1. The value 56, 54, 44 for Cα extents along the principal axes in Å was derived from one model only; which of P, Q is it?
2. 13 is what came out when relative contact order in percent (Cα under 8 Å, 6 or more apart) was calculated for one structure; which of P, Q is it?
3. Given that mean count of other Cβ atoms within 10 Å over residues 136-143, derived from a single structure, equals 19.2, which label among P, Q identifies that structure?
4. The value -6000 for helix-only ellipticity at 222 nm (-39500 (n - 2.57) for each DSSP H run of 4 or more, over all residues; to 500) was derived from one model only; which of P, Q is it?
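Derivation of every value follows stated rules applied to the coordinates shown; laboratory data play no part. What you see is a predicted model, and the numbers here were worked out from it, not measured in a lab. Cβ atoms are built from the backbone, for glycine too; each structure is taken alone.
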Structure P
């Protein structure tokens, strides 16, 4: 399954970045940060949301039917998500000692309804939760719902509606205390998290609804502006300008390695979903005294197997059920 653009390759790189970031925290080390000052994994999730906003907006523009839109988004996200939520607790129970197993599994069930995102399953691991990656899925679904509402209400002025909502979201974040308060809000507040991540989704959608923004003459200056803001201490506004501009600019190109990233299957979502529980399970089974290279090798191998199974047994069959666009050009 090879595409003519680089978006699949960017998503794969994002999933690998989340995996690498979690590998550090799984063994008790601080997660790496990059030049933006944000964690590597969080920065990758920002890029995921920007890409999602761009592609989802394109799908809506091609076929602005809310029922088919909901079917496409649900079939792409939910079956594989439910598989990891439903299977991972029982796999952990089968392979590791787990006291009060049924109580823990019952407490984890709200995750299936996107009401929670984690619960302690590994009492001896530095991070005790089962799957530290799932927190972002419910916020992406909220972005889908809000975008669909905008598409219905402001069909002919969708770009303006997205821009207004983006400005409102940024204003609310700033009203909580400015740049210094954004990260504590992200850590503690569902509203803050949604405003933070939703901003990247909205910028990605804005780039698609206003094609001039996606041109090199706009994207490249935005990337430069973002870098200047980051260097000037305005890291949130900097990454909000630079990351969507970067992923849209690169995503719309066609480079040999990136465009063929999904040639044998789109494994990015499976890596994202299964990476954290596999890493946790490997540490629980091997122990923290095991060589880090061996822990990483086991984690990579079993995550790739899980992602391959997720794609071929769940994701790919689900995608066959997606309703076709009127032009038979499903993104």
Structure Q
């Protein structure tokens, strides 16, 4: 039985149920059996649980079939979400590892019952706000997306709660005036430096990465790196984003020969030998530790920091 596969062009546009049933042709599952697998939280799509048999797949999507039902959002509940700041225009929260920041566009019409099967940070933060204010979540303004963190990355995240805040924060992110600093644990020693490159969706091997040739579709990416602490054969880095491209820090560090500990995607340089990764890493060792911006309405300077969570702090201690 196929345990994982990547959707090919011929399968793009078809439903998850149809593609999965085709891929499992040797066992000849019925439509009911396939739907049961999906609705029973046995299927991951892009690393996240998908319980919708009618989800339309895209070329390059990664599908995994689990031996047992996946845990619900790694056990994270609304009460676990720490709200650092809340007013009528925005909310700043601490994101745990293991949950997606936002919902897939095809799942935006899901009911609350469906969302509770696989909640995102956006869902959990809204429910936490509702609890804090003592109001039903449906009576609250929707949380508007201005920032994302990878599923396995922890740290500070801001959502807008009004149109004016969404617009104002969006302008600050586009102008690169938002302070965003991450902590990353990497093997070896990487000296302080600024990494600049042009990032593209596919560098030629199906992965995002830096393009060595001029490409109009590429986007400039700049990461400023400092050393926080030497950890024996590893290093705790401070990475400040000047730009905020998808997977920017992970790509830049991997291409520099020092992939983030726990990395499972950017571990090879254009098909060359595997780059070293930290053995024993509890998960992707990347944490959004600092966030700062100007309040989009009051214009007041806003700033927060968040220390390493317990799992990464324990791992740092073990490396010393």
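1. Going label by label, the one that fits is Q.
2. Values: P: 33; Q: 13.
Derived from Q, not from the others.
3. Working: P: 19.2; Q: 13.2.
Answer for the origin of the read-out: P.
4. On the way: P: -23000; Q: -6000.
Only one of P, Q returns -6000 for helix-only ellipticity at 222 nm (-39500 (n - 2.57) for each DSSP H run of 4 or more, over all residues; to 500), namely Q.
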